[in-house]
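What follows is a set of structures for review.
Taken together, the values in this text are just the output of simple stated rules run on the coordinates, not laboratory data. These numbers were taken from a predicted model, which means no experiment stands behind them. Cβ atoms are built from the backbone, for glycine too; each structure is taken alone.
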Structure I
Amino acid sequence: MPYSMTGIGRASGLIKKPPIKFDVEIKSYNHRFLEVSVKCPNILLPFEDVIRRHVQKHLIRGHVVVVIQQDREVTECNVEVDKVLLHAYLKVIRELQRTHSISGKIDINSLLAIQGLVKFSQSPANSKTVYNDFKPILEKAVQALIAMKQREGRNIGREIRKSIRIIEQGIMRVEKWIPKRNDNYRIRLHDLVKQFKDDLNEERFYQELLYTVDRTDVTEECKRLFSHLALFKAALADEKHPGRKLNFLLQEMQREANTCTVKANFFKISKTVIQIKEEIEKIREQVQNLE
């Protein structure tokens, strides 16, 4: 079952220490090769390449953008009291009370209002610990992306199979009309022979006849088209990433159809081959979305 090259996967999760919520979004677009770009917060920058390689393990082709967001800075807060400053304030207050007979009690709110008494500082969190806790969230987003690519791949495969059935029916019509085309051609030749029988060079005539029959015979092209379709259907059914093989087979199918167009020499055959080529082009557009 093929996978679509396009898709999106999202996941969110909360790590415990430090408590922080991560949101991950992975988008995949059509691309000839595999290209993964990562946008992540500072705490995960040391693991940018690790994240990229983890995503690459699950994909074959496509331009993939990984965006990781956090709800706050990943830092731990430390609180410190300037004890020297506190003692100095207390000493001044007691001195004023003793010297000037000032009454009153010292309360905590007054102390906390002293500028610079309480200091807050932040120390960086451990990046490796954060990444280890973050990995399950990343993997969840990757699996969501793969699930969507698989669903899209099934839908694309369904549309491709519709076109394949139309092509197969068209080839069978062409094979059915080949004898009719030959009969019409034989009748025209017979009329021409009767018209010019006195001046006819029989040896030259039969040489031209054999040449024309060989030049207009599309039987082999029809057989090769059926063969390419069989390989195409097998790859579509059995391979997860058949994109490149399918593109090659489409080129071969297009070549055989072009040859049929040149050889047709019959309106109904020409019309059917044009329909076959239209379906091949539809399939080509769909295959561009497959890995």
Structure II
Amino acid sequence: MVAKQTRTEMSIPESETNPLVDIQSSPDGRNIPIDKVGVRNVKYPIKVLEREGGGQQTSGVFSLTVDLPRHFKGTHMSRFLEVLGEYNHEIGGETIPRILSKLRDRLDAKTAHLEVKFNLFREKTAPVSHKVGMMAYECGFIASGGETEQFLIYANVPVTTLCPCSKEISAFGAHNQRGYVTVRVESRGLLWLEDVIDMIESAGSAQLYPVLKRPDEKFVTEQAYENPRFVEDMVREVSLVFDEHPNVGSYEIEVENHESIHDHNAYAYVRREKV
């Protein structure tokens, strides 16, 4: 029988007798501050609150950064993940400012930044058959806290667009395509991701649906034909809807049509500062 060694009899790791050197906190003589330093492509399970109540479990991809004063050699990368893990996976307008505040405290920074993108799933009902399916929308938040304050809602929403020129000059039909509307919206009050998606979808020639039976296909095809949109029309229509919403502040809108009869995409961009 082998006698069990006591801790005093075993060799004690050198790190316990001699503290490990903290290289990141050592001084740096190059006198150059860094605007953003941190971690990117952090995959983490999150819970996103839903407008109709409750929350949706999904997976987020994070970027977490802070500023670094000129006299520090580096930041402590592990602390970003530690802070993120302290908030029970809940990500939204209430928790993000607290995460940013904790990052500034833990990393001795003046400003912290957070970006996260994730898929938000919504049930959509076909317009005629009322068949239900699930649509995934790429959504996210872009936020800064400290010397710079910012909270933006991000969404990338697909829509159908039909070409007004093609409709006007063609004897039979008109070409249409899938367009992608990407927005970054300043929130000035309660503004749900679902609100932003609904506003964007209302501006297209027609909406996209996960499940369409033949009567539904007829409906959306004819609806698009009656509501033609150039890429310029789309970016202006979304702007008008945003301008009318009291909780939408300044915003950026990008629209890109994946043209069905051209070997290129059509593109338009608008940025507006609401006072």
Quiz item: Where is distance in nm of label points 7 Å out along Cα→Cβ at positions 222 and 246 largest, in which of I, II?
Solution: II
Quiz prompt | Origin of the derived value 15.9 (mean count of other Cβ atoms within 10 Å over residues 142-149; candidates I, II) | solution = II
Quiz item: If you work out distance in nm of label points 7 Å out along Cα→Cβ at positions 94 and 158 for I, II, which one comes out largest?
Solution: I
Practice problem: Tell me which of I, II gives -21500 when you compute helix-only ellipticity at 222 nm (-39500 (n - 2.57) for each DSSP H run of 4 or more, over all residues; to 500). | Solution: I
Practice problem: Compute mean projected area of the Cα convex hull in nm² for each of I, II and report the one that scores greatest. | Solution: II
Quiz prompt | At a computed 14 (relative contact order in percent (Cα under 8 Å, 6 or more apart)), which of I, II | solution = II
